[in-house]
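Undergrad: Right after this note come the structures.
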Structure I
Amino acid sequence: METSEKVSVNMNIATLSQIDLLVDKGYYSNRSDFINQAVRQALNEKKSVVDEMSRQQKDLDFRWFIGVMSLEKEELLKAREKRIKIRIKGYGLLGIDCELDDLVIENVESIAVKGKVICSERIKKYFKIR
């Protein structure tokens, strides 16, 4: 399962030229390396905010995730046993094995992901996933 995605970023020439200078001097292997490290640093600075938002979301009545999540057969079977419908909401990548389609349709109420959902066309159509 692919866990990275290409992103386009517009930058002014002055900023880009400074990045290129640092790359040429060996501080970074390429522009992508610089941008990835800068993004990781910015996220690390806001880690407490992300952690707090994650904690608040987990208190709600849906299956919430940030990053990569795979919907598992065991979770679907537990939902069936408890006679509850799972609501999924998150940011990142959600993977659903096509062998679970019937269980997903039976036991999942909704799927809302800001990112990417890897699943069968049947699930995409049923839950109106683009």
Structure II
Amino acid sequence: MSIAYKIPESVLVVIYTPALDVLLIKRADAADYWQSVTGSKDTLNESYLQTASREVHEETGIDCRPGVTRNTEHLFGLQVPLRLPICLNPHEHTAYQWLPYREAAQKCSSASNAEAVLLLTHLALSRESA
């Protein structure tokens, strides 16, 4: 019997609105653990953009094939037009909430997730003022 190993390459997708409200989802397997969308590649040849799009759809029900961007650290941002209703995968997450970006960064259980929220919202604000 062969053992299936997880591919050690993953993505983090911060989903936010033009008003910089950030979507956080609560993990099903950890008490009070809030995060953005995360996930690993399914196959070695799956691109990071494909991984990000797939994970967003699997975890939230948002179809984001167009419009997702990434930087060299494989951090993705997805701006949606408004606070969309979310269809969570109950095996992975049990709740969601939209929060102003500073509050979302404080609520993130992971320091790197909090940093990503602040970085992406800073970039969004910079584009608006340019």
Structure III
Amino acid sequence: MSWTKDPALRVTLLPRDTNKHGSIFGGIILSHIDLAAAIESRKTTGSKNIVTVAMDKVVFHKPVFVGDVVSFYTRTKKVGRTSVAIEVRVEATRAESQETVRVTEAEVVFVAVDESWNPVPVK
């Protein structure tokens, strides 16, 4: 499947999101990856009840800095019986130069569940 033309999520990160090195803490990026992947997963499955079961192949290529506009692009990689795998590509547009660079990529797996948290078939 193809990458989304528009980002599933776009944010500007703030000083509170930095680590001791002055770049954005990786956990903040992971949180946004999870949100962007959940949006794509819901579009793919039609399910309102999905849960993250795995984050795999997370690669941090370059740092993200305060003021960068960070865009999270998604695509569905695989749909299983009860699960869906979503690829996320993260790009940052630098505040100073307006250069856009790929900073992170990851794969997130979700499972559709019922009210009792039991896996159910993806719709």
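Undergrad: Match the computed value -5500 of helix-only ellipticity at 222 nm (-39500 (n - 2.57) for each DSSP H run of 4 or more, over all residues; to 500) to one of the structures I, II, III, and report its label.
TA: Checking each candidate, the match is III.
Undergrad: Kindly point out which one of I, II, III the value 2, 11, 21, 24, 22, 12, 5, 2, 1, 0, 0, 0 was derived from, the read-out being P(r) over Cα pairs in 5 Å bins from 0, in percent.
TA: Derived from II, not from the others.
Coordinate-derived values only; no laboratory data. Everything numeric in this text was worked out from a predicted model, so none of it was measured.
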